[in-house]
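Below, each structure is written out as structure tokens.
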Structure 1
Amino acid sequence: MDRISHQGFEIFPAALDRTTQERVVADVRKVLEQAPLFRPRTRRGPMSVRMSAAGRFGWISDTKGYRYEETHPNGTAWPAIPDSIMALWDTYADSPRPPECCLINWYAEDARMGLHQDVDEQDYDCPVLSVSLGDDALFRMGGENRRDPTRSVWLASGDLVLLTGPSRRAFHGIDRLRPGTSTLFPDGGRLNLTLRVVT
């Protein structure tokens, strides 16, 4: 498999062909019928991305802080992670444990995700697998300190990113989208899935 490596970030360009992408998107739409997208809030205000999840846990952000919860904000349990997405974990994650959460992030044209660390999980030995679908996104990778140097790379629809080792606690984010670079969604936008072990 072709890949790009950077301090524990492993990028697999074009890992998913168009048929697989469409199958995953169809399965995510079924999840969202049960667990609709919502806009998380932080102490600074609402985030620009909308979120949902599948699996045992979903990630919640509100004025009380960041945490994993076993129910959607509407009070219902999160749907199971679809088999098409679990298959990606089995192929790429090289993890002895299955994912307990698949975060679903929807980026409209003007959405972004500031530099952040994935540190709300309990087992940092397990990887995080990220799936990009839709318009290209500029992915920025840093180090364990916010002021560490960063490297940026454009992620296209069907690209995967695996966070292991030092990248597991590294700062990373999405600076912007490049609208109109994918036909996967008729009205544009980007869907990002991140699979992770929580407990």
Structure 2
Amino acid sequence: MGMLFSALLPEHEAFIKKQRIFFVGSAPLSEEGHINISPKGYDVLRIFSPTEVGYLDLTGSGNETSAHLKENGRITLMFVSFEGPPMILRLYGRGRVILPDSSEWNQLIHHFDLLPGARQIMYVNVQEVKTSCGYSVPVFSYSGERETLRRWASQKGEKGLQSYHQEKNSMSMDGIVTPLGLSKSEIS
């Protein structure tokens, strides 16, 4: 049976720290807009307090979450136990995008291992924490991280990533301009 909490409890934090993947959900305000669900790997999530989390967002082919956070701030993070006792944990909150070269970036980046392709930090104020059983989720075994993104980003280099961000990450699929699209530091 699911339970609702106003903040992360120590056992929630311990559960989150064991997970090797989490999922991010966001959506535009428009009812015709696309709901986005994105998997996140690597060790990119940090818990700052029982009501504050953030993750280092790495370059991808889209930037939907960033656009949705800029437009309306709504975000859900979901953690699923694929090993050990079953559980699903969701963090419902309001988020914002923190770009490199900002004072907030400089205050937070030391919490993360800076990975090739890092493009922004997604900062979330957690409003509700919900647990549910996860009884029907299959058991999977972790066998390692993919190195594809790290190699790709390293080969692109900083200028190549900036160009890629402008080409592929400056607007959502629904036409919402992302913070990277507005950022003067990203314009070559």
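Taking Cα Rg over 2.2 N^0.38 Å, for residues 82-161 alone from the coordinates of each of 1, 2, which one would give 1.19?
So the calculation was done on 1.
Using the calculated result 1.4 for distance in nm of label points 7 Å out along Cα→Cβ at positions 58 and 122, pick out the matching structure from 1, 2. Please report the intermediate quantities before stating the final value.
On the way: 1: 2.2; 2: 1.4.
So the calculation was done on 2.
1, 2: which one has helix-only ellipticity at 222 nm (-39500 (n - 2.57) for each DSSP H run of 4 or more, over all residues; to 500), as calculated, at -4500?
Numbers: 1: -4500; 2: -7500.
Corresponding structure: 1.
Looking at structures 1, 2, which one was log10 I(q)/I(0) by the Debye sum over Cα atoms at q = 0.11, 0.17, 0.21 Å⁻¹, for residues 26-137 alone calculated from, given that it came out as -0.36, -0.91, -1.41? Write down the numbers at each step before the final one.
On the way: 1: -0.36, -0.91, -1.41; 2: -0.37, -0.89, -1.26.
Derived from the structure labelled 1.
Can you rank 1, 2 by distance in nm of label points 7 Å out along Cα→Cβ at positions 42 and 178 and just name the one with the largest value?
Values: 1: 2.6; 2: 1.4.
Going through 1, 2 one by one, distance in nm of label points 7 Å out along Cα→Cβ at positions 42 and 178 is largest in 1.
To test your reading of the models, identify which of 1, 2 gives 114 for volume of the Cα convex hull per residue in Å³ when calculated.
Computing volume of the Cα convex hull per residue in Å³ on every structure in 1, 2 gives 114 only for 1.
The numbers here are math on the coordinates, done by the rules we state, and not lab data. No experiment lies behind these values; they were computed from the predicted model shown. Cβ atoms are built from the backbone, for glycine too; each structure is taken alone.
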